[in-house]
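Structures follow.
The numbers here are math on the coordinates, done by the rules we state, and not lab data. Remember, predicted model here, so these are calculated numbers, not experimental data. Cβ atoms are built from the backbone, for glycine too; each structure is taken alone.
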Structure I
Amino acid sequence: MRKRTLIIGIVLLVVGLGVHTGAGGQSNEAVEFIKLLNEAQNYFLDEDYDRVKMVLEKAEEILEQQIKLAQKAEFFFDLSTPENAVRSFLEASFLGDEERAKKCWSKRIPDYLVSMTVSAMQKEIKEDAKEKPELAHPDMLKLIVKTFRYQKEWTGVNSYYVWATPPGKERSEKMQFRVVRENDNWEVLAFKKWEEEDWFKALIGEKYEKGLLSQWASKARASSEYSPSRWSAQQATGKPNTSKCGDYDTAWAPKSNGSEPEWLELTFDTPVFVTKLRVHETYNAGFVYKVEFVDVYGRKHTVWQGKDSTPCPGWFEINLDQTWYLVKSATLHTQVKGYEEIDAVELTGMPISK
C-alpha cells in the first residue's frame, strides 16, 4: 500500500495548496481522479481494502498519464485572457522562473515586488515538500497548476478579478487577483488583499491621506566638502541644527567658494513613494537648480529644475502628487558664487508595508 498511500498524499497536497492555481475549468481527468480518491477513502473507512486497491490503481493510471503529458508540455505562457494571465504567473512562480513571472505583471508594478511574491511562493512549496519531496518536481508542479480552476468577475473597463482555486476548495481572497488589459495583453496588477493598502495606492498612482513618513537624511556624500568634519557632507544629515543665516560649520559647504556646479546626495533609511522634499539652506540661499531622486534600483529621476528663490535661512521645498517608484536617496545640484550651505534635508512619503 505504500505506493497507493503516496498517491493519496500527492492529491491531498494538490487540494491543500491553497496558495496556488488552476485552469479555466476543471478537466475531466481531474474530476475522475478526485472521484476515485473519494471512493477509495470511503472503502478504506469501511475496511474494504480490496476495493481500495482497485480504485487506487485506476487513480494511479490517470496520474501517470497526466505526468507524461506534463513532461511533453512546454511552459504555459498565455496573456490572451485574464484567467491565462494568472495561470501563467502561477506556473512561473511554482517553477521559480522570476523573469517569466515578471512578464505576467503590469508594468506599473516594479520587478522587486514580483520577485518578493515568487520567493514567498517558493518558500511555501519547499515547506510543503519537506514531507513529500516528489511534490517539488517541476512536472508535478505543472500538473498541480493545471488542476486548479479559474473564475473571473468583471470589475470595470479592461479589468477583472480572477480567482485561482484548488479542486474541492471554495474560492478565497488569498488567491484573488486583479487583472487588467495593457498593450493588448491581460496582465496581473495586484492581489485583491493589496488594494486597500495605502502603499499600494501610492504605487499605482491613487490618492492616499494617511500613513506618510517624514525622515531626515541618514547618510550624505558630495562632489566636494570643505573638510572631512566641519562643513562636511555629513553635516547635512539629521535634524536642523543651524538656526541663522551665515557661514556655520554645522552645515555642508563645498571645498571652494567658486561658481562651479556642485552636488549633494542624501540617503534615507526607509525608501518611500515621495510626496515632499525640504532642504534647509543656511548660507548664500537660492542655489539649487536641479533635484534628482534615486530609486531602489539605482535609476535616476529628475523631479525638479528651475530657479531657486529661497530666503536665508529658509526652506527650499518641492511637492509631488507622489512618485510611482520607491526613492532611497535625493541628489541636489547646486551652483552659486561663494559657498552654498545646507543644514538638513527632509523626505516625506509612503513606505511600503513589510
Structure II
Amino acid sequence: MTTQTSVAPQINEERLNAIVGRAVDDFGAVLSAALVVLGDKLGLYRTLQRIGPSSPAQLAAATDTAEAYVRPWLVNQAAAGYVDYDPASGAYSLSPEQAMVFATDDTPASMAGGFEVVTAAIKAEPRIAELLRSGSGLPWASHDDGLFTGTARFFKPGYLGNLVQSWIPALEGIAPKLERGATVADVGCGHGVSTIIMAQAYPQSRFIGFDSHAPSIEAARRAAAEAGVSDRLTFEVASATEFPGSNYDLIALFDCLHDFGDPEGAARHLHAAVAPDGSAMVVEPMAGDRVEENFNPIGRIYSGASVLICTPNALANGGTVLGTIATEPELRDVFTRAGFGTFRRATETPTNRIFEARR
C-alpha cells in the first residue's frame, strides 16, 4: 500500500509581495473613491480651487463642514496625489491639473463622475452576489441614483473632447448632412449629454433622445432647457427596440448597446429606422478581440462594470449578454444578422471604439 504526501507549493516571495502590495493599493483606492464623492458633493474641491491654499480649518470654515473630518480627508487626498500639500505652511491646494480633474465637469479630463459611478455600483454588491448564484438580472432602474447622475458626468468629458471633433467626422458623409440639417435619434441617451452636445454643434438639425428610464428623460429635458436647445431637441421615453420614427440620417448609441438584453432586436429596429443613406453610430468601450488584451487598467474597469451593472441589466431585459468587453467580431455579427450591409470601426480613443453601420 502506497501513501501520497502533499507537496507544499513553491511560493515566489517577490510575486506574493507584489500581489499584497496591489491589494493594499486597492484598499486605498476603494476608500478614496468614497472620499472623492464626498469632496465633490460638499464642494471641497471647488472651494479649495476658489480660495487657494488653505489649512484644514480654513477649508472647513469656507465649506461649512467639520474640521475633524476635513483634516483626514485632505491627508487622504494628498496621499492619492489629488491635492497638493506644502509642509512649510501646512496648507493644501489644487493645481490647475487637479482642478481640471476634480473641480469641474466641463473639461475632457473631468473624473468626478466616474467616482460617483463606482461608489453607486458597489452599493449593489449584496444583490449581485445573489444574482451570481441564480443567474437572474437586476434592471438599471434598481441601482442607486448616483449611477444615473454619475454615468452622465463620467461620459461627458469624452463626448466633449471627441464627439463633434472626430467621431462624427469619421462617419461617411454624416457631418455635412448635420451641418445642412438632418434628423438624429440618440438611443439610450440617459441624461441627454451626448444629444445636447450634438444639438449645440449642429443648430440646423433636429434631435430626439430616447431612453427607457423615465427619470433620466426628465433630467435630460431639464438639461436641454438649461442649455437653450429645446427648440431643436426633444426627449421621449422609449426602448431601443420600440422607439418611434423612420428615415433618420443618424442613429447613435453611446455606450449602451452592451447593456441591452436584446442587442440584435435593437439592431434590427435601427436597420428599419435609419434612412437608406444614413448611418448608425455605435460607441462601445475599448476591448480586445483576445481575452488577454483586456488585462490592463481600462479592461479592469470595464469588466468590473460588466459584472455590477451591464450584465445584470441585460439579464433582466431579454437575457442576451454582450457586456462591456464584447469583441469586434461579436458586435459585427449582431449588426450583420440584423441586416446591415457594412459594419466598420470608424475611429477609436484609448477608452472607446466607434463603429459605423450602414444599410
- prompt: Where does the value 8.2 come from, among I, II, when mean projected area of the Cα convex hull in nm², for residues 197-308 alone is the thing being computed?
  reply: I
For distance in nm of label points 7 Å out along Cα→Cβ at positions 29 and 333 computed as 6.0, the structure of I, II it came from: I
- request: Name the one structure among I, II that mean count of other Cβ atoms within 10 Å over residues 45-52 of 18.0 was derived from.
  value: II
message: Matching task: -10000 is the computed value of helix-only ellipticity at 222 nm (-39500 (n - 2.57) for each DSSP H run of 4 or more, over all residues; to 500). Pick the structure from I, II.
response: I
Among I, II, which structure scores highest (criterion: relative contact order in percent (Cα under 8 Å, 6 or more apart)): I
Highest-scoring label, criterion being distance in nm of label points 7 Å out along Cα→Cβ at positions 149 and 165, among I, II: II
field: Structure (I, II) behind the derived value 26, 36, 24, 11, 2 of P(r) over Cα pairs in 20 Å bins from 0, in percent
entry: I
